[in-house]
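J.: Structures for review follow.
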Structure P
Amino acid sequence: MNSSMTAVNELLIEAATMVNDDSLAPYRGSFKVGIDLGTADIQTVVLDENNQPLACYLDWADVVQDGVVVDYHGACLIVKDQLRRANERLGIDIEQATTSFPPGTDPRISINVVESAGIEVAGVIDEPSSVATLLKLQNAAVVDIGGGTTGTAIIENGQVVKSVDDPTGGHHITLTLAGHHHMSYEDAELLKRSDTSGEVLSIVKPVIAKMADLVKQHIAEHAPPAIYLTGGCCALQGFAKVFAAEFQDVEVIFPTQPLYLTPLAIAAFGATESVRQQRAG
C-alpha cells in the first residue's frame, strides 16, 4: 500500500462519519465538489482545498443503468437536492462541480444531469482514472466495481494506458441472491447491504470470481504489481478476500470505505483541472 492510500483511507473514514449529515457547519474558504452518478446510488462530495471532506450526501437510486440515465428527471432532482443540502449545511453557494462516467460510455450523460441541476461542469473524468489520479499511482490497476459495471484502468509510468468497462457489478450479485432465495430483487438488495453473517458471500462467490476473471483478461498484457479496489460492491463482507484469491501474483489493495472512494476522487480531481476555485465568504 502506498502512502497516498494511507492518507486517503483517513479521508474516507472522515467522509463516512458525515454522510447525509445536515447539521450546520459554516465554512469559509475554497472548496470543490464531485458528483458521482452510479448505477445504485448518487453521491455529492464537497472537499476543502486540501481534500478534507466538508459534506457528503448519498441517495440510493435506480436512475442509471449500464452508464445510461434511464430516469433523467429523477437523477436531476436528486442532484439538485444534494446540492441544496450541501449549500445549507456549509453556508456556501455551489456553482460548479466535477463529474465522471464509466469507461467506454458517453460523458455527456453525466454532464447533462449536472448542468440541468443548475451548475457548471468544472471537469469530467472516467471513474477508475479519478482514483488513480487521487492516489498518484505510477504502475498499478484500479478496479471500480459499482452497481452495474466494473471499470478497470491500467496505469503505467503515471499514465492511464487502458480503461475499459464490463457490464457486471453489484446488480448481478443481487440477481443471484434473488434467484437463490426465491425473493424479490428489492428484498435481495436489502439482504446484500445488511448481511454481516457471511451468508451472502457463500452464495455469490462464483459471481465475484467471474468479475476477477474479467479483470485478469484486461491486465494480462500489462502485469501491474498491484490492484486497487473501489466501488460500493466491494463493501460486501468478504468480497476483497475472495477477489484477491484469484490473483496469486498481484497485490490487491482494499480501501477502508470503498463506497466513498470514487466520489471523493472525483471531487479531488477538480483541483488538477486548474478550474476556478469556488470560495465561500
Structure Q
Amino acid sequence: MKENKLGRQKGALEYINNYKPQTEGQQLRILLRGPVGAGTSSFINSVQSVLKGRMCTLALADTTTHGCFTKQYTTYKIQKDNSETFYPFVFNDIMGLDHQRGVLVDDVKLAFTGHVKEGYVFNPESKLSEGNKFYNKSPTVNDKVHVLVCVVPADTLFSMSDETVQKIRDIRLEASRLGIPQVAIFTKIDRACPEIRRDIRNVYRSKVLLKRMRKFSAAVGIPMNCIFPVRNYSSEISLKEDADTLILSALSHIIGFGDDFLKKKYGC
C-alpha cells in the first residue's frame, strides 16, 4: 500500500517537474479564489514547499479570519531548485469573497480575460475601470487565466453565507462561459473531521468530508471528481509525506486541466 502511494506521489511530482506548454514562452496562469480565511496563500506556500522539499513562504498568509488579508493582484512564480528558471505555471491570489467587503465579481471577470495588471489593489466598493492605470487594454494569452481554483475551508463550509456561495457560483458561471476549467481545493480537512485529524490517510474514508464535498458540489456545480482535499502547511516545521501526496495530486490535476484548455483554446 505504501509503495503504491509513493509511486503516485513520484508520478505526480515527475509530471509537474517535466511539465512544459507546447508553445515556447507560454505560462499557465492559475487563479485562486475563495472565502476569507480559506487558505489561498497557504496553498501557494504549501505547493512551493513540496516542490522545493523544504518549508517556504512565497505568499504572505494570515492566521486570523478578521477581514481579508490579500488585497493586491499579485503573480507568484516558483523557482526551480539549483536553477535560474521558473516552473511554467504561475498563481494569482485575489481578495477573499467576503459578502460584505470582499472582491467584486466584476473584477474577477476582468482578471479572467487578462485586463487586471500586476499590483492592482482590489476595491470592494467599485470595480476596475478602463481608465485606471491598472487596466490592461491589450492582454496577451499569458495575461489571461487558464484554470480557476476555488479554495474552500472544509471546517466552516456549513456556516458560509448564502451571499458568498452565490458569489462563488456567479464566478464559476462566468468561467464556464469563457470555457475556463474549474476545480475546488478543500482545505482545513483535519479541522472538519476527527478521523482525518488523527490520521490524514483517512481522508478518502471520511464520511464527514464526503458529506461536505457533496454539499458544496450541489451548491456551486463543481463535479465531485474536480474537488481535491488537501492539508496546507501552516504550523509545521517539516514536510510530511501524506500531506505532500494530497498537494501534488491536486496540483497535477490543476495543471492537466489548464494545459488541456490552453491547447484547445489557443493551440498553446
Structure R
Amino acid sequence: MDYAIVTGASQGLGKEIAKLLLSYGVHVIGISRSKIIDLHSVADKYKVTFQSVTYDLVDVANLETLLDTITTKHMENDVTKLYLVNNAAVIEPINQGAHISPTSLNYHFQINAVAPMALTNLFLQFANQKDIPLTCLTVTSGAAEKPTFGWTAYCSSKASVNMYTKTIAKEQDELNTKHTIVAFSPGVMDTEMQAQIRSSEKSAFQAVDTFKAYYETKRLQQAGKIASIATEIMLDNNIENGRIYYARDYLS
C-alpha cells in the first residue's frame, strides 16, 4: 500500500496535490491546523483512504509524537511506498527586516524551514527502519534565489529549504538508499498566500503593485494545474534526487 503525508492539505496547492494522489490510488494523510472533512468523498471514489490529522507545525518540539501518531494510528503495516509533501508555509512577516520581531521571525522559520526539515529527517528514519522507499517533495519558491525587499524571512527560509534538499539528497546518494528528496517551485498561483501579498503596504513590500497586476491580468496559475505537475514529478520513476524542480519548465 502506498501512503502520502501532505502538510497544509486543507487548501490551495496542498489540497490539490492530496486530491491527485488519491486519484492515483495513494492513501493520504493530511496535516493541517484545522480538520479536513471534504476529501473523504474523493478517497471513497478511488477506493482508498483519507485521514485528517490536526496539528500546528510551529510545534516542532512534538514532531516525533506526530510521527508516532501517523505511523501507528493512521497507517497499515503493509506500507510499500511512502511519500512526504512538505507544503505548509507562511509568507508573513512581510516587512523590512529592521521591523521584524524575533518572535515573528522564529515563528516563520519554525513553519517554513525547521518543520519540513525535521519531518523529512523523521520520515527518513522511519523509512530506513521499515525498509520502505521514501519520496519527499518540499514546496519552495523562486524567492529562495531572488532577494526581495520585504521578504527577508521568506527568501531566507526558502533558501534554507533548497540547500537542505540538496544536502540531504547527497547523503542519500552516498549512502545508496532508496530515498529521493526534491524541492518544487510552483511559481505564482491564485491562492490565499497571494491574497496576503496583495494586501501588503508598499512601505513593507515594494513589489506589491506587481503582484496586484498578476492578479488583475489573470497571470496567476490555478493550484490544480500546478499540483498536477508536482504530482507527476513525484510519481515519475526517473525523478532526479536533489533537484529543484520549477513548474515554469512544464508550462506551455
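J.: Computing distance in nm of label points 7 Å out along Cα→Cβ at positions 88 and 168 gives 4.3 for which of P, Q, R?
T.: Values: P: 4.3; Q: 3.2; R: 1.5.
The read-out comes from structure P.
J.: For structures P, Q, R, which has the highest computed value of distance in nm of label points 7 Å out along Cα→Cβ at positions 48 and 72? Walk me through the intermediate numbers first.
T.: Working: P: 3.9; Q: 1.4; R: 2.6.
Across P, Q, R, distance in nm of label points 7 Å out along Cα→Cβ at positions 48 and 72 peaks for P.
Bear in mind these aren't lab numbers, they're just calculated from the coordinates by the rules spelled out. As the structure is a computational prediction, the values presented were derived from the model and not from experiment. Cβ atoms are built from the backbone, for glycine too; each structure is taken alone.
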